[in-house]
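*Asks:* Quick heads-up: structures coming right below.
Rule-based calculations on the coordinates, nothing more; no lab input. Computed from a prediction, not measured in an experiment: that's the story for all the values here. Cβ atoms are built from the backbone, for glycine too; each structure is taken alone.
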Structure I
Amino acid sequence: MEALIRTGLAQLGQAEHVPQNAPALLARYGQLLLEQNQVMNLTAITDPAGVASLHMLDCAALLGCAQLEGKSLIDVGTGAGFPGMALKILVPSLDLTLLDSLKKRLDFLQAVCEDLSIRGFHTIHSRAEELGHEAEFREQYDFATARAVADLRLLCELCLPLVKAGGRFLAMKGPDCDGEIQDALPAIALLGGRVERRFDYDVPYTQARHRVVVVEKISPTPEKYPRRWAKMQKNPL
């Protein structure tokens with residue numbers, strides 16, 4: 001995995017911008033992921049090459065559309081730690097918060113951080129629709145990320161309340177989401193955001209082309225948002 005990650009970072013144009021030991025740390029993270037995946041469901045990708053490309057390098061591509069050095073980032077519904085944990089390894093100065101509703105996943109990520117001697121991270125066992133109403137976390141982050149398979153309207157309602165004005169929400173999507181973006185524009189405006197850009201990239205060693213929808217937070221989110229999850233699903237903005 002380490003060799004694939006190292007050359008993949010070069011293909012993404014990031015090899016000179018990350019720590020020299022980042023490929024080794026990402027490979028170790030991948031190894032721990034595959035080991036833990038044997039006892040709990042963390043990923044459907046079970047071969048080392050797939051983990052290197054479709055997890056580690058897919059996440060590393062975000063460095064092409066966001067300056068993360070010294071910034072704060074909350075990874076909403078982090079799951080097995082993507083993209084947040086990978087970004088932290090690539091940008092050690094990132095102040096990372098990993099948010100998930102399943103404590104077992106956070107326990108695994110805590111163990112990964114201990115194994116890799118990673119500092120400057122936090123884990124929160126909660127749901128985004130609840131956290132977004134807590135003053136300690138609401139509009140406190142420079143960046144929010146989400147890799148979840150969900151409609152952009154729902155993701156924006158979950159994530160934008162956590163982003164400070166001037167910050168950005170990075171939504172990881174497929175390249176064929178133009179219609180989804182168009183449908184989400186009224187919701188994004190209502191939540192205090194605007195679509196800044198669409199960042200498309202090819203995932204090294206694959207035929208996959210992915211997209212990051214970059215949503216800039218330009219004004220505070222109205223206090224009533226986010227709503228309860230069931231209400232969001234039943235009546236998206």
Structure II
Amino acid sequence: MKAGQNNLVIELRGLCKSFGDNHVLNNFDMDLLKGQNLAVLGKSGSGKSVLIKCIIGLMSSDKGTIKVFDDNIPDLNQYELDKIRVRVGFLFQSNALYDSMTVRENLEFPLRRHWIEKEKRNVNELVMEALENVGLPETVEMMPSELSGGMKKRISIARTLILKPDIILYDEPTTGLDPITGREISNLILKVQEKYNTSSIIISHDMNCIKIVADQIIMLIEGKNYVQGNYDEIRAVKDEKVKQFFE
């Protein structure tokens with residue numbers, strides 16, 4: 001793990017979120033350190049995606065602290081929230097590529113949408129660098145319909161990287177992919193961490209992905225941080241609620 005001690009980039013304390021009587025997050029606590037890959041593992045419907053939507057302010061929490069770069073997300077106005085979001089990349093489970101745009105146009109979109117400086121480099125250089133990072137420079141003029149599922153996922157990661165985020169939130173990055181492609185995407189997540197020292201939260205139920213990418217794993221069970229540790233530590237837990245993920 002590359003993370004420095006006491007170097008928090010995200011801190012969650014007592015986070016609660018309910019939908020009627022369904023308490024999907026129930027006093028959930030979590031720390032993400034700089035340079036760390038933190039995987040959150042849980043069953044479908046356990047609140048994993050709700051968690052990262054609360055972190056980035058796409059969904060409001062009922063109670064608790066959500067500190068990102070020392071700013072409490074529930075306290076921010078829209079302008080302040082937008083500034084934070086420039087530094088936090090969000091990889092949607094569905095890839096969320098615009099079907100009517102070429103790969104180049106999909107990657108240019110966040111640059112045009114946000115007010116960040118272009119580091120005195122032209123947009124084409126940034127686009128091609130992002131595509132080189134995911135090994136797909138030859139796709140620059142292709143349409144999403146011409147890409148395989150794995151290629152779409154890589155392009156989505158490239159679009160996230162183009163803003164040089166400090167934090168990346170991956171929502172089920174290997175869902176719908178065959179095992180070989182899933183392993184390639186998992187290794188790409190590691191490559192991104194190593195090259196840019198990004199801090200990442202990986203939401204997944206894919207144990208193969210988590211084993212490859214995670215420095216730490218949190219088991220989200222009954223709305224809580226039920227148990228936390230590295231892969232070997234979690235695998236050694238005797239609790240049946242934890243063991244079922246390894247069967």
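*Asks:* Among the shown structures I, II, from which was the value 17.9, 55 of Rg and Dmax of the Cα atoms in Å calculated? Write down the numbers at each step before the final one.
*Replies:* Details: I: 16.8, 48; II: 17.9, 55.
Answer for the origin of the read-out: II.
*Asks:* Comparing relative contact order in percent (Cα under 8 Å, 6 or more apart) across I, II, which is largest?
*Replies:* Values: I: 17; II: 26.
Between I, II, the highest calculated value is found for II.
*Asks:* A further question on this structure: When distance in nm of label points 7 Å out along Cα→Cβ at positions 30 and 174 is compared over structures I, II, which one is greatest?
*Replies:* On the way: I: 2.4; II: 1.9.
Structure I gives the largest value of distance in nm of label points 7 Å out along Cα→Cβ at positions 30 and 174 among I, II.
*Asks:* From which structure (I, II) was FRET efficiency 1/(1 + (r/R0)^6) of positions 22 and 70 (r between Cβ atoms, R0 = 25 Å, to 0.05) calculated, if the value obtained is 0.20? Working shown, then result.
*Replies:* On the way: I: 0.90; II: 0.20.
Among I, II, the structure yielding 0.20 for FRET efficiency 1/(1 + (r/R0)^6) of positions 22 and 70 (r between Cβ atoms, R0 = 25 Å, to 0.05) is II.
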